[in-house]
1. Here volume of the Cα convex hull per residue in Å³, for residues 60-99 alone has been calculated and equals 66, so which of I, II was it run on?
2. When you work out distance in nm of label points 7 Å out along Cα→Cβ at positions 4 and 52 for each of the structures I, II, which one comes out largest?
3. For distance in nm of label points 7 Å out along Cα→Cβ at positions 36 and 92, find whichever of I, II sits highest and give me its label.
4. Can you say which of I, II returns -13500 when helix-only ellipticity at 222 nm (-39500 (n - 2.57) for each DSSP H run of 4 or more, over all residues; to 500) is computed?
5. For structures I, II, calculate relative contact order in percent (Cα under 8 Å, 6 or more apart) and state which one comes out highest.
6. Match the computed value 2, 9, 14, 16, 14, 12, 11, 11, 6, 4, 2, 0 of P(r) over Cα pairs in 5 Å bins from 0, in percent to one of the structures I, II, and report its label.
Structure I
Amino acid sequence: MTDIFTPERRSEIMSSIRSRDTRPELIVRSFLHAMGLRFRLYRRDLPGSPDLVFPKYKFVLFVHGCFWHQHPGCKRARMPSTRRSFWQAKLRRNIERDLEAVRQLRDKGWRVFVLWECEIGEGALIDLADRIRQE
């Protein structure tokens, strides 16, 4: 399938995609805050700059986009048909970086959880809130 946009327009579209304050993150943050959980955002002193950090519980949360972090088995994680070698290298590096950040955080004693964008729903968020509060 060929791209319906010019390379310049596609580049413009892709560069406008945010890495912070995404809709899935805002949904999760709003829900957890309403549940009384307090957190810090994007602590740069921690490996991988987790999306949400719960210092009281020594718990970090990454809210991953299924495409950008290649959620295994998810239909949203399809590889683009154009510039395939570029995308394979880019997305593979994202996965490697994620695994390294999780390993480093666990080595430092943090509990780490990854929530995928396709899994966000009230039931999953209630379970997440319970998991955070477990010590």
Structure II
Amino acid sequence: MLSLESLDVMREVWDRGEATVNSVWAGLNARRRKSVQRTTVQVQMRRLEEYGWLGRRKSGRAFVYVPKWGRDETAADQVRSICRNLYGGSLAALLEALFKKWDLPAVELRRVRALLRRTAKPSSPMAQEE
């Protein structure tokens, strides 16, 4: 599971496509009220590389980091982890908990229903509901 700090670093790398420690550090500090130390960013990026989230190549004196996972892949992995750890792997239980706590506007509910219809297997009852 990625920490919030790791996700901040990943967002910077995704936004740039590839990034150095200095460019991520500058980007993070431009978005925050409280600045982050360069060494903190460097350590975080090394860890992300060790965990397989980032790759790197040498460019002059600096390393250029590239994401090994896209945003959607990462989001799916993180949600899968939450689902497994909190709800025993039941996506339905996770969604039920979210829907109970979120006051979704009608337009969002319509989008969720349409998504479920599009992604349901043709033989499932959900695919045939309208």
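Derivation of every value follows stated rules applied to the coordinates shown; laboratory data play no part. Being a predicted model, the structure only gives us computed values, none of them experimental. Cβ atoms are built from the backbone, for glycine too; each structure is taken alone.
1. On the way: I: 66; II: 87.
It was calculated from structure I.
2. On the way: I: 3.5; II: 2.7.
Going through I, II one by one, distance in nm of label points 7 Å out along Cα→Cβ at positions 4 and 52 is largest in I.
3. When distance in nm of label points 7 Å out along Cα→Cβ at positions 36 and 92 is calculated for I, II, structure I comes out on top.
4. Numbers: I: -13500; II: -20000.
Answer for the origin of the read-out: I.
5. Details: I: 26; II: 18.
Going through I, II one by one, relative contact order in percent (Cα under 8 Å, 6 or more apart) is largest in I.
6. On the way: I: 2, 9, 17, 21, 19, 14, 9, 6, 3, 1, 0; II: 2, 9, 14, 16, 14, 12, 11, 11, 6, 4, 2, 0.
Working through the options, I get structure II.
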